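Taken together, the values in this text are just the output of simple stated rules run on the coordinates, not laboratory data. None of these values were measured; they are calculated from a predicted model. Cβ atoms are built from the backbone, for glycine too; each structure is taken alone.
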Structure 1
Amino acid sequence: MSVSTPIQVPEQSGVDFPARIPAVVGRELRVPLVTGGRVGYANLDHAASAPCLDAVQDAVNELLPWYASVHRGAGFASQVCTRVYEGARARLRAFVGARETDSVIFTRNTTDSLNLLARALLRKTSVVVFDTEHHAALLPWGGPRVRRIEAPESPAAAVRALDAALAECPEGPRLAVITGASNVTGELWPVAELARVARSRGARTVLDAAQLAPHRPVRIADLGVDYVAVSGHKLYAPFGAGALVGRADWLNAADPYLAGGGATRAVQESSVGWNLGPERHEAGSPNTVGVHALATACAELAANWKAVGDHEEVLLRRLRAGLSRIPGLRELSLFGAEHDRVGVVSFTVDGQDPGLLAAALAAEHGIGVRDGLFCAHLAVRRLLHEAGSDSGRAVRVSVGLGSTVEHVDRFVSALHALVTEGPRWRYEQTDGRWLPVDDPREVPSFLGR
């Protein structure tokens, strides 16, 4: 096939970047191409997992020589790790603007946090959740008192729908599940307004902040929510820790999320006394390194919000302008093209297989994007239908601190070439995924041959 002519993109002169953004590990990574040679990796998949911050790597390396058990160790290293672990709890509390009486429980991720809360609900709690939610927020709630609301057409419609759904709930405790930013479209939800309506109906709210927290400040008191769940791997701290922060009463009344050491106050032959507070749900040896990484990332973001926001705004504006010039491209949206959003964009292209586009972007151009239904199957299928697309899947591009103008421009140019001229390599489907035929790329040496 002929060599493609890149789509014209604006010159970088005049791009107003902040003086400093937190640096990420892997910014100099170069990946092999099927066509030969290597190119700097363009990470446009931050919505799935964000790279590690330099500051987080440094903090982890600083802690590792001191690594020991926490809470019950008499050794000096154990005392140091206990201070690190409990200090991280205070830093998470500050990051989300928690109330003094709120619990900060360390988990694995947002999915773990929301499942923990689901286990802690009072008997006969009614749960209201939009069907646009990520599966982590959609699926943990079981029983006949769960009501799903169809995707609203506007933020105002979302508020009205939640109000109506809560009004129809039977007597008893109520919980509204809210997302901060869509993992499909990046669009912001009217969290404070939804929480206000929930309070007026006697309901509590839990905020899935997995996509919001890496991009915008999250303040429990300002938003009026009762619980917040976050994931470290979205927050530039990919070491296996997350957190659930919120009101302590339901959590203290619930059975421990895990039964084991650390959750117990006293164990007798015929009875067990469980701790109150966060320890009640943190049985087993905690992920001290992951928790320290998460707290460090939160502090680094909190100290640089303006720079983080400015960087993302430049990239997102450039990305969407480039996508607007791709023939047949349909951007997915809940609330309209002008609605405020974080750096996440999903789309389809008429006549193009999303999986093949993603595979060719990676193999031929060194660009990482995501294709599929993004663990939000109901939402994506509805949006595809509304967009008039029969692709069955979509492509998602997401920017963050590991993304640059060059990455965005290379992506737009590569996508245009793929759409107008097709891939330069041959691909075939294996187990539902497109893969290069006779892929010549060598894997990193640490994976072996």
Structure 2
Amino acid sequence: MSIFRRAAADKKEKTGESQSIPKEISAAVQTEATPVVKPSARKKEFLDIQAQMHAYLMDEIKKYAASGEQERTKVRELGQAYLDEEGSRLTFEEKQEVLQLVEHELLAYGPITPLLEDPQVTEIMVNGPSQIYYEKRGKLYGSEASFQDHAHVLRVIERIVAPIGRRVDESSPMVDARLPDGSRVNVIIPPLSLKGPSITIRKFSARALEVEDLIRYGTLSEEMSQFLNACVKSRLNIFISGGTGAGKTTLLNVMSSFIPHDERIITIEDAAELRLSQEHVLPLEARPANIEGRGQVTIRELVRNALRMRPDRIVVGEVRGAETLDMLQAMNTGHDGSLSTGHANSPRDMLSRLETMVLMAGIELPVRAIREQIASAIDIIVHQSRMKDGARRVTHITEVLGMEGDTIVLQDLFLFEETGRTADGAVTGAFVSAGIRPKIADQLELNGFKLPASWFMRQW
């Protein structure tokens, strides 16, 4: 027996398996997980070498105080030496594939690593060990990759949540987390997920998108971007609405870049995703309860605390509940220029949701009083939609005019008008002006922004 095979066997004897399930989450799945049979089953030598080399390298890399690129280099060196000794029956291509698979297992996130590294993939969905889907250019595709079994998925989950102090176990089977690059992660495991451990990753591009990128992608027009720039710099309170996957957070990032660099910005999120370009930014992140059910810090508590931190701007990643009341009160008491997002199907629906979320604060307020708070707090609603072809577009920029009786009056300023489809299914249309000069035009001009009359003609 060679030195490599002996080391792998010793490792397996000590642990009982080449990779162990984290103790905290092992109870969440059955102990006898059925391995996944891939459509194109690999030959036995390939799988044996992969398992043995993984066990050997797990032991070896602990002996070296290396990290980052040094650790990656060491894994490749040791792995290549192992394959030269033990992989005589594998082809050159198979050896390289084994080396890459083991490297992904040890240093990254297993089978989904290539998808995470692909810049064109925007979302990754793991539905148990045997199903991996991904989104590219707005369309869903199935991946040929798969995990070995439920325990394999759980190991990758543990690698994701452990560095940020989150946990997943039978008593807490759902968690929101993030990757080091800021990508958003949602995890749900049995007994809630009947198909096995599930991972959903919303990827962020390595480079933060700028407004020029959104114009080039057709998300909004040049005139709309200049108008929003003027609104942000004039300290108007702006809400971004849209459905799931519409690109609200990306647009919030871009609009936040319009904030002057000499202002103090406090961001508040469930899981930190915003990447602002300014220097004076203080990000706050909510915290879930610990295993004893204590220590939870909610978005609402962070909003209240932020008001005592001398903010020039408060940026809330998304309002979902009682924190809406505190956010509106902050907007109404001198904290102008606040930005936030919320789920809704239209600007009018966003107002209805805000009413509902204010009531979740547990304070019995008359509906008219809530609407007056909303109407006086919010100046602009920007609605973004995901079209049927997968493209994201700003479909409404709407001004909140105030109250008329018991109704909040809205006025559309810019719209996207859909005109049809191309032969390949792409949505066609144009950005147009509603032909109305906004009520806030005077305030924008007092701040030094000249609004061309051409912006508010029916057609550009």
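Some points to look at:
- Relative contact order in percent (Cα under 8 Å, 6 or more apart) from the coordinates reads 11; which among 1, 2: 2
- For distance in nm of label points 7 Å out along Cα→Cβ at positions 209 and 305 computed as 3.1, the structure of 1, 2 it came from: 2
- If you line up 1, 2 by FRET efficiency 1/(1 + (r/R0)^6) of positions 49 and 289 (r between Cβ atoms, R0 = 30 Å, to 0.05), the top spot, with the largest value, goes to 1.
- Structure (1, 2) behind the derived value 26.1, 87 of Rg and Dmax of the Cα atoms in Å: 2
- Which entry (1, 2) yields the derived value 63 for percent of Cα pairs over 21 Å apart, for residues 265-336 alone: 1
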